[in-house]
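Novice: The data blocks that follow each hold one structure.
Only the coordinates and a few stated rules stand behind these numbers; no lab work does. Here the structure is a predicted model, which is why all the values come from computation and not from measurement. Cβ atoms are built from the backbone, for glycine too; each structure is taken alone.
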Structure P
Amino acid sequence: MLAVLAAGLLALAVAYFLGEPQVDAGIAYEDAHSTEHGIEVVSRTMQATTGLATGILIYGVALGGIAALIFCFALGRIGRFSARATAVLLSLGALIAVYVVPFLKYPGNPPASATPTPSGSAPPSTSS
């Protein structure tokens, strides 16, 4: 769990230093082009510091705990693999289930999006 907490701290640093400036720029853009200003229930400072840290660290520790429970259950049950091989197989299975399958199944742009072509592909030719 300490390794997961350390990874969560690293993810927090990346999110804070690389992600938050982009979010702040987006909020500034929306504020500049908006005439309505709603009541702010939670301040932006609280969201960017304590909220971000709480969300990332709790999510990371919870996900790491679930992965540890799955590993403990699977060790010795999916064949005569060593602990390292079992961890690699479970990680590979999680990668395929969480990332690869959705990437292959769902298009780059949803059917209701405004762009006619999937992300990263060239637009159709309009010359006749």
Structure Q
Amino acid sequence: MKILLDTNVLLMPGQLGVDIVSEIGKTAAGKLYILDRSLEELDKIIIEQKGKQRDSALLAKLILEKGGITALKTENIKKGGEPPQVDALLEDYSKKGYLVATQDRGLQKKLKRYMVLRQKSHFRIMGE
């Protein structure tokens, strides 16, 4: 199974103390991926934010380096000339068979099947 992580899931280890790699592995076996746009979001947080948000983004980058999470390259230009938003890209990848792990309720409503953290302790697949 291909599991695609939203940026908010990557921030969980720093914010909630959750080991996302092992907890996701307990729920579903598969390879973990992230969008290159999510990496850009983490970099932006590191540059612009302070305190816990910045520390969470730095920890997320370390987890990405050590956890064997593969970055997927996305298209830079959309039809209107504007780069596509991360949520729109996650929706597209979901339609291609990726299981998206996210805490974004707006995005969850658009996905038929997704993975979510429950009770700050474990992941669960929804929409099955």
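Novice: Suppose helix-only ellipticity at 222 nm (-39500 (n - 2.57) for each DSSP H run of 4 or more, over all residues; to 500) works out to -13500; of P, Q, which structure was it derived from?
Specialist: Q
Novice: Still on this structure: Here distance in nm of label points 7 Å out along Cα→Cβ at positions 69 and 85 has been calculated and equals 2.8, so which of P, Q was it run on?
Specialist: Clearly, the read-out refers to P.
Novice: Can you rank P, Q by Rg/Rh (Cα atoms, Kirkwood Rh) and just name the one with the largest value?
Specialist: P
Novice: Ranked on relative contact order in percent (Cα under 8 Å, 6 or more apart), which label among P, Q comes first with the largest value?
Specialist: Q
Novice: Thinking of P, Q, which structure, once distance in nm of label points 7 Å out along Cα→Cβ at positions 61 and 93 is computed, gives back 1.9?
Specialist: Going label by label, the one that fits is Q.
Novice: When FRET efficiency 1/(1 + (r/R0)^6) of positions 37 and 101 (r between Cβ atoms, R0 = 30 Å, to 0.05) is compared over structures P, Q, which one is greatest?
Specialist: Comparing P, Q by FRET efficiency 1/(1 + (r/R0)^6) of positions 37 and 101 (r between Cβ atoms, R0 = 30 Å, to 0.05), the maximum is at Q.
Novice: Given structures P, Q, which gives the highest value for mean count of other Cβ atoms within 10 Å over residues 21-28?
Specialist: Result for mean count of other Cβ atoms within 10 Å over residues 21-28 over P, Q: largest is Q.
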